[in-house]
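*Asks:* Got some structures for you, see below.
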Structure 1
Amino acid sequence: MSDPIVDTAKVMAKGQITLPKDIRIKLGLSIGDRVTLICEDDRVILMNSAVYAMKALQANVEQQKK
């Protein structure tokens, strides 16, 4: 497991934030890419939507094999 990146972002009037560059690079995000937000208790997980879709598909295939 790699070292976590810890950074902050300010929430603007319309609820928008700017993701820090090091996090965009780590997630492989480019202009126009979509992200998936998963809220669990008091934390939010942000994922590249393409990666999230692939993991969901893989989990579905594994579930069908059982």
Structure 2
Amino acid sequence: MPIVVRIDVELAKRKMSVGEFADRVGLTPANVAVLKNGRAKAVRFSTLEAMCRTLDCQPGDLLEWVEE
């Protein structure tokens, strides 16, 4: 998949657990795992906004396009 999700990197930088992140964003830990592992087919802008707000980062910090 050409889009790589870097949520785990941002969580590690902030020493934040998946559970804490999920609570702050308003997702279940299972849905965070789906996003983290690159299995999600789409992300709502409202969810992306909540993730960026929670991690104090930009969308490009969480998502990266990589040529196959």
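*Asks:* Quick check: 2.4 is what I get for distance in nm of label points 7 Å out along Cα→Cβ at positions 18 and 42, calculated from one of 1, 2. Which structure matches?
*Replies:* Derived from 2, not from the others.
*Asks:* Given a value of 55 for relative contact order in percent (Cα under 8 Å, 6 or more apart), calculated from one of 1, 2, which structure does it belong to?
*Replies:* The correct label is 2.
*Asks:* Of the structures labelled 1, 2, one was used to calculate P(r) over Cα pairs in 10 Å bins from 0, in percent, giving 21, 62, 16, 1. Name it.
*Replies:* 2
*Asks:* Identify the structure, out of 1, 2, from whose coordinates helix-only ellipticity at 222 nm (-39500 (n - 2.57) for each DSSP H run of 4 or more, over all residues; to 500) was calculated to give -11500.
*Replies:* Answer by label: 1.
*Asks:* Looking at structures 1, 2, which one was mean count of other Cβ atoms within 10 Å over residues 10-17 calculated from, given that it came out as 13.0?
*Replies:* Of the options listed, only 2 reproduces it.
Read-outs: derived from the displayed coordinates by stated rules, not from any lab. Because the structure is a prediction, the values reported are computed rather than measured. Cβ atoms are built from the backbone, for glycine too; each structure is taken alone.
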